[in-house]
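So, here's a batch of structures to check.
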Structure I
Amino acid sequence: MTILIFALSLLGAMSLGMPIAFALLVSGVALMFHLDNFDTQILAQNLLEGVNNFPLMAVPFFILAGALMNAGGLSARIVRVATALVGHVRGGLGYVAILAATFIASLSGSAVADSAAVAALLIPMMRNAGYGVPRAAGLIASGGVIAPVIPPSIAIIIFGVTAQLSITKLFLAGIAPGLMMAVALTCTWALCAKKETAVTIGRFDGSELAAALYEGIWALLLPVIIIGGMRFGFFTPTEAAVVAVIYALLIGMLVHRELTLRKLYDAMLDSAKTSSAVLFLMACSLSSAWLITIAEIPGQVTELLSPFMDSPILLMLIIMLLVMIVGTALDLIPTIMIMTPVLMPTVLEAGIDPIYFGVMFIMNNAIGLLTPPVGTVLNVVAGVSRQSLDKVIVGVWPFLLSFMLLLLTFVIFPQLIIVPARWLY
């Protein structure tokens, strides 16, 4: 009965057009009334405590770092490096998109921002070269969803705070599957590129390649600094976010000199708006998470899934199917906030490695950014490429299928994530 009240109140509020944050508050209030424990003071205290969290400070800093990188020209230089390396081969701009998406993902950790940046830079180039724009848009959207998996990922920070797991371990565990996603995209594009008749870009000579690498070296160094610093204990994820902001600010203003005061103001304003929305959602969801725990919903979910507890692979398969279905209707962060406190006790009781589950959970939610009807990244890339959503959906299917097959592979062979993660940390 408790699960039903929570689900109906949440879905009912959302169906009325209420923002997710307020819908979570409504579901929390409904639970309080059901438990005969309604108290506005408890609700207010939990809202405040929801964002009174040191690791959570990394979110606004990484959002700002991503905005400064785009405004300061770091993203454009990464695209130029990728073009110099692989732009001349058959279907070369597709490989450029994958390389650029992977590099940029290791800078900002935001799927929407990364996809918009790569699409704005590459879609005009691919259109002029004769590529099919819907397929190109689908590829770029798919490359964008690597960002929530590979560090520094905003989604991983939010999951780590909610699940009370080490964000550094989650970051390091996301490296291998994030790179495997890029490899899966590369293999799929290699098959698709056989049908492309687009004009290839001329091969860069040695001096041009050296010039591109020289221009892009500052951007390429940032993920090394962030991941290396966390791996060897020089700074925490929150401190790494501050380092990323200072680095992007200095490189954009003093080295590339593209980050003007006007661009800086716009980047800070956009980051403040995005951060406030994310942090308010976190406050509401963590308040609801506390009530979910009080109402013993995780225990009820564990009881429902108890027939599968003896088979971790089957349990993971069922959970991943559930998350995939929810991901078609909800965006990345709300799904993490709603389902993490419900599923984590079940995962721990079944003896599944929580870090492995966290990476799988984030990857599954990232794939949800490509699935209609919500498909946030899909909608963003469709807008940037000026294509109708239905055309981009057709273009994204081969890449979406490759991600689903990779996810299934990780379910069957969890050591593909666990072994590299343990080696890294």
Structure II
Amino acid sequence: MKPFEKKVWLSTPTMHGEELNYVTQAYESNWMSTVGENINEVERLTCEKVGCKYAVALSAGTAALHLCVKLAGVKPGDTVFCSDMTFGATVNPVVYEGGVPVFIDTERDTWNMDPVALEKAFELYPQTKVVVVANLYGTPAKLDEIRAICDAHGAVLIEDAAESLGATYKGVQTGTFGMYNAISFNGNKIITGSSGGMLLTDDLEAANKARKWSTQSRENAPWYQHEELGYNYRMSNVIAGVVRGQYPHLEEHIAQKKAIYMRYQEGLKDLPVTMNPYDGENSEPNFWLSCLLIDREAMCRQVRGETDALYISEPGKSCPTEILETLAKYNAEGRPIWKPMHMQPIYRMNGFVTRQGNGRARTNAYIAGGVEDVGADIFQRGLCLPSDNKMTVEEQDAIIEMIRSCFM
């Protein structure tokens, strides 16, 4: 098998042409800053699509999450429960406000925050009043269960729907389950603005506060008057033009991503692997990334340090490192699963709660003393596959053969 002449990527922007029309409109009308028709329209389109009352267009999903945390009232020293297996942007905004993240282990049904572990965390940290849940790789968490637990403990729920725009849980769009929610239009997301994000809420006062904070907290005065801390977080009218041109293609992108997931599932069905799971009765992911989990007994020996990994190849077995190196050899991009936050050097001293209780009161083994670290296990055995919706069927078939070759 020869390497691909043109690289097959994990996930890249898919552009259609309308985006350029709206960017040109911003240019020709000279509305190049953080006000303009494109911004107004993407906020309207987002409310229409997601089903929220108010949307605030911001410079990034991280900016949206930061303002969500600020709206939730997090103060220095406050503990905040956060998804463990996620990108750092889910957690870092908590620290921006001086909060202390406590990580909630993952459950196997969706690879998201475990409601059982969340309930256990409230027993250990009863003073906690904010929870941040992420929908991993476009798959909704058990959002009703998590919201019910938050309500029972008087906690504010923030939904990080950065990866899950267009996904639904029990027929309801993600990005609506928290009091404050965030989506992302980063370059690799299901639709993109090259950057950008959105804060979503049903609270008019909160939306107005977020708009004010995002434009340096300027007061209504004839000069620049400031009475509280502000940020340069507003989306530009140019970026909004790209997002505006992408919105009509959201469902098309989701259908393409789902087809990729299903082809992997069919092509790999006789290998000792499973795809990233979802609750087919209650949720419909946007299938942003297709991921693979190798069966425990089919794992060859693999050791990971902080920045590198080693493995020993064994007949009939493989590991994420071997598959990722094989893909790279043939000019295709895969990625490791998000390394859980409780394993990150920056957050290693923070609390971590499994469904059995305090996860720090155990060894570093994935299963020890009856306590299972689910996130660490998925990280050890899982990987993200090339999921670009411009990948051809022939290219995906070749990738499937590359994966199969690793188990021969």
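Where a number appears in this text, it was derived from the coordinates with a stated rule and is not lab data. Keep in mind that this is a model prediction, so the values were computed, not measured. Cβ atoms are built from the backbone, for glycine too; each structure is taken alone.
Match the computed value 29, 12, 8 of semi-axes √(5λ) of the Cα gyration tensor in Å, for residues 105-184 alone to one of the structures I, II, and report its label. That value comes from structure I. For which of I, II does helix-only ellipticity at 222 nm (-39500 (n - 2.57) for each DSSP H run of 4 or more, over all residues; to 500), calculated from the coordinates, equal -10000? Working through the options, I get structure II.
22.2 is what came out when mean count of other Cβ atoms within 10 Å over residues 97-104 was calculated for one structure; which of I, II is it? Each step should come with its number before you reach the end.
Details: I: 27.1; II: 22.2.
Computing mean count of other Cβ atoms within 10 Å over residues 97-104 on every structure in I, II gives 22.2 only for II.
Out of I, II, which one gives 1.0 for distance in nm of label points 7 Å out along Cα→Cβ at positions 113 and 353 as computed from the coordinates? Clearly, the read-out refers to II.
The value 27 for relative contact order in percent (Cα under 8 Å, 6 or more apart) was derived from one model only; which of I, II is it? The structure behind it is I.
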